[in-house]
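What follows is a set of structures for review.
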Structure I
Amino acid sequence: WKAPGLLLTPHVGGSVPGAMWRAYGVAGEQIAAFARGEQPPNLVENGY
């Protein structure tokens with residue numbers, strides 16, 4: 001595909017120390033909120 005003027009870079013944010021443990025914590029918070037019937041934090045809604 002072509003995209004004139006586009007600068008594409010790799011996503012490397014997950015390679016920092018402790019990133020996976022933080023991701024597990026975020027996922028746990030999301031699941032717990034859903035189980036309580038609450039809106040999960042960091043919810044991405046269509047049309048933000």
Structure II
Amino acid sequence: MIDTRDLAHVHTVHVNDSGPEPRLGIFFTTRSWTGTPVNREPEKCRDLG
């Protein structure tokens with residue numbers, strides 16, 4: 001779990017050419033969480049450890 005007070009906005013990107021609809025990506029970082037991070041999309045992230 002991540003407490004929203006521990007999130008810091010680091011980047012926003014507007015993508016117009018990645019498909020039929022424009023997309024907005026909003027990225028955050030944190031240095032504090034509980035539990036073990038899990039890659040829920042391994043087919044998209046094969047090179048991650």
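Quick note: the coordinates plus some simple rules give every number you see, no bench work behind them. It should be emphasised that the depicted structure is a prediction, and the values quoted were computed from it without experimental measurement. Cβ atoms are built from the backbone, for glycine too; each structure is taken alone.
Data for the structure
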quantity: Which of I, II leads on mean count of other Cβ atoms within 10 Å over residues 2-9, largest value; calculated: II
quantity: Origin of the derived value -12000 (helix-only ellipticity at 222 nm (-39500 (n - 2.57) for each DSSP H run of 4 or more, over all residues; to 500); candidates I, II); calculated: I
quantity: Comparison of I, II by volume of the Cα convex hull per residue in Å³ - largest value held by; calculated: I
quantity: Source structure (of I, II) for FRET efficiency 1/(1 + (r/R0)^6) of positions 18 and 34 (r between Cβ atoms, R0 = 30 Å, to 0.05), computed value 0.35; calculated: II
